[in-house]
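Pasting the structures here.
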Structure I
Amino acid sequence: MDLSLRHLQAEAHLLLGRLHTRVSEGVTARFRHEGIADITPAQANALMVLFQRRHPLTARQLAGELGVSEVTVGRFVRRLEEAGWVERARDPDDGRAILLRPTRKARAALPDFLRLSNEMMDQVFAGCSPEEVHQLTQLLLRLQENLSGDNGRAAKGEPRA
């Protein structure tokens, strides 16, 4: 492989990590400024998924939506429940399953979450055209696809099954 291409790939990877960190820091700062100190950006993402789906989810479903392990979601849920952001309830259709849903506190804070999220996204994408945002999204989806479903074979240059 061309060494200059490998350098660009490494730089892109590092930039994505730095961008994620900076966005998390920005959201955390916005939360603190608004007096929302008992939720992290990652936990807020979990809460936003629950809002977007408009129906309760199991921890397994939430983990799938977030692309994280059930163990990680378990930690999020425990802290979110302790802080009064989510509540658990038995699934009426499956007594073994526990469903997660936002609380009244969470529903009351939703407009603030949306406003703060929109402010952050406006800052991140300032100066980008809708076409550029679309292109970036498509490229990131392709990168994600390269890492899913085939155990990384495509990334290693091996044919997909």
Structure II
Amino acid sequence: MEGELEPRQATAHRPRVRRVEPSVLAAIALGGAFGAPARYGVAQLIHAAPNTYPWATFWTNVSGSFALGFLLALVLERFPPTRYLRPFVATGFLGAYTTYSTFAVETDLLIKNGHAAVALAYAATSLVAGFVAVWAGMWAARGVPLPIQGGRR
């Protein structure tokens, strides 16, 4: 009949279902196992008094933003694709290292405790600094020389 799709055409419009790959999940988990202690280490080095600017989380997130921009630009633009490096670094390590949830809780607590100006400054500077850090990381990665392949760059 006119207007009917043949079986092959009908399947072409179905969304592709991604399968869970245990080896990729293991790479993410391993990255997270390194990222979480790294964040804890930063929090131990940088102390902030209650109801003041949360410097430990700020610097963790800004440095993580720089690393994300740098490493992803380096991995995606400069080196051959790999199956595990991006999930290990971006999702695992940096996903555990950076912390949106702590940023949100600290902002909320500052507001609840009557420090709305500090909360607003923290939120605004975190967002701006995070975007600048990602851009700076990408810019820095693009300055890394290409690996030599077959005697040519």
> Which one of I, II has Cα extents along the principal axes in Å, for residues 17-96 alone, as calculated from the coordinates, equal to 41, 27, 22?
Replying inline: I
> Who wins on relative contact order in percent (Cα under 8 Å, 6 or more apart) among I, II, i.e. which is largest?
Replying inline: II
> Which structure, out of I, II, was Rg and Dmax of the Cα atoms in Å, for residues 41-88 alone calculated from, if the result is 15.2, 47?
Replying inline: II
> Given structures I, II, which gives the highest value for mean count of other Cβ atoms within 10 Å over residues 121-128?
Replying inline: II
> For which of the structures I, II does the calculation of log10 I(q)/I(0) by the Debye sum over Cα atoms at q = 0.16, 0.20 Å⁻¹ return -0.95, -1.20?
Replying inline: II
>> Given a value of 1.00 for FRET efficiency 1/(1 + (r/R0)^6) of positions 105 and 129 (r between Cβ atoms, R0 = 41 Å, to 0.05), calculated from one of I, II, which structure does it belong to?
In response: II
> Taking distance in nm of label points 7 Å out along Cα→Cβ at positions 113 and 137 from the coordinates of each of I, II, which one would give 2.0?
Replying inline: I
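Each value in this text was obtained by applying a stated rule to the coordinates, not by laboratory testing. Worth saying up front: this structure is predicted, and the values here are computed from it rather than measured. Cβ atoms are built from the backbone, for glycine too; each structure is taken alone.
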